[in-house]
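What follows draws every value from the coordinates through simple rules; no lab data is involved. Note that the structure is a prediction, hence the values are computed from the model and not measured.
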Structure 1
C-alpha cells in the first residue's frame, strides 16, 4: 500500500482534531504544544543521529539543511516558548507547506525497518500538527505581511546556503540540483534551473495562501469575543 494514502489523511485528520482541541481550551493547547515539541525533538534527533550511529552519514545528505529542518527547529522553539506571536507566525508559515509537501510527495531516504523511515513520517506529521495547534491556539500567530516576507527571506537564505553546500558536497539539499525521485510539483515548473527560479517566485504566494486560514481563525475568535 502506498504510505501516502495512509499517512497523509491520518496526519491531516489528526492535525485538524488537535487544532479543534486547542481552539476550545487554552490549557489543552499548552499541553499539546509541549507534547508536540517533544515529538519533534525525538524525531529530528533520530534523523540527525541515526545515520551517525549506523555509519552511513555523509555531508551530502546528513546535514539539517532541508526546509523542513528549519521549520522543525523554529517550531520546537515556538511550541516551547508560548509568548512570541512573531516566532509562532514564522513557525506556522514554514511548517504548513514543508510538512504537506513532504507528506504528499515523500522522500524519506530509507525503508522499513529503518528508524529513519518512521522518524520521517512522525517528524512531518508532528510539524503539521504543531502548525495547526499554533494557528488555532490563543494568542494566535502573527501571520501578517511582515511575517510572510520574513518567512520568504528565511527560505531564500536557506536556499542560498544550501546552494553553496551542494556545490561543496555534491548534495541536493532543498532539491536545488534536481527534483526528488518520482512525481513532484517541481517537475511541472520546468527543467533545472527554471524550476528553482519558479519556486522562488511561487514561494511568497504560497506563504500568503497559508497565512489566510490563521488570519481567518483569529478574526473569528475576535468576533466571538466582541469589542
Structure 2
C-alpha cells in the first residue's frame, strides 16, 4: 500500500500487539500493512497508533482498539480461501484487515453514511474483494452464505440465530455478548448442527442494533 509516513508508528503498534499475546503471524502482518490512520477522522489521525483506545468516527460509532481488532481476527482463524461476513462495517478498518487475509469479505452496516464512507476508503486503498451493504446486520447476509467466519463488531445481548444458521460447517463466529455496557468476546465454532462456545476476554463495544440485537434507544 506504499509509504504513508506512519510506518514507524504502525510497527510499534504491532510490536505492542505481539507483546500482548497476538501470535498469528498473518494477523500481525496485516495490522502492519493496513493504514489505520486512513480510517479515522483527519483531526484524530495523531491518535491512530498511540494509546490502545477506540476512536469516535461519528454517528455514535467507534473504530475498535487495535488490540481488539487483532484479537477478534486471530480468533476467527481466517484462511486465504475464507469467505467472511462482518456485521458492523463502521470505519471499514476491520474489513480491510480481513480482506488482506481472506478471499472475500461481505460487510453490512445499518448506517448508510458510514457504509458509504467505508466503501470510499476501501476503494481508495484498492480492496476489490470487499462488498458493502446497508442492512440490519443481525439478519446476516443470507444470499451470500455460508461463511467460513463471521465477525460482529458490536455488543449483542445474545448470539443472533441467523448468524449461526449462516455459518459454514467448521466455521467460527466471533461476537461480543453481554449487556449494553460490558460484554465478553465469545467464539462459536460450528460442527454440523452442534455449536461449541468459548469465552475469550472482556470487551466494551457499542450496542448491536437490530431485530436480533438491541432496540435503538428512544424506540
Structure 3
C-alpha cells in the first residue's frame, strides 16, 4: 500500500511539473458574463506579512486615517510559470472589519476580515495604469453603491445551539452573491462578534475564520432553511 501511495504521489508530481501554469493563469475566463484573467474565482492563497508599520491619525471621534506599509510573502512557493511578471502593480480598495482586544498596556490582538476590490493594475512592461484616476473613482463609486445595496438587504437571522453554546446573530449577503432569491456568500456576525464570510462551494459551506467545520455546517443549514 505504501509503495502504491508513493507511485501515485510521484505521478501526480510529474503531471504538476509538466503543467503550464502560466497558460492556465493567463487564459480568459468568465464570471457572470464578464471576461477576466488571473486566478480562477473561488480559489485562494495564503500570505505571511513581515513586521510592518501601521500609522493612524485621528480625524474625528470615530474616523481615523490609516497607513500600513509592509512586505508580504507567499506561504510556500509559487508554481513555476504562474502569476504575473515582476514589476506588476495593483491598486486595491479595502472594506474590512478590524476586531481588536486589549491584552495589556502595549499589546492588542487584531483580526482584519473583509473585502478588497481592484480599481486598477499596472503591467510590468508599462508605466501607466489600466484606468485613469477618474475611471477608478467611477468604479469605486459603483462598488460603494453595491455595498450600500448590500447593507439594505434583509439579513438572515442566525439562532442555533452547538456543543452547549448558544449563538445568535445574522448573515448579511455580499454584493452580487444572490441568484434566484438565494444568496451563497454572506457576512456572518455571531453574539455581536464579526466572524467573517461564509460561502457555498460544490463541497458545501466554507469559512476561513471558523475552524470547526461542523459549526460551519450548522450555520449553512440555518441559512438554507431560511431561504426555503
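Annotations for the structure displayed:
- Taking relative contact order in percent (Cα under 8 Å, 6 or more apart) as the criterion, the top structure among 1, 2, 3 is 1, with the largest value.
- Origin of the derived value 55, 50, 47 (Cα extents along the principal axes in Å; candidates 1, 2, 3): 3
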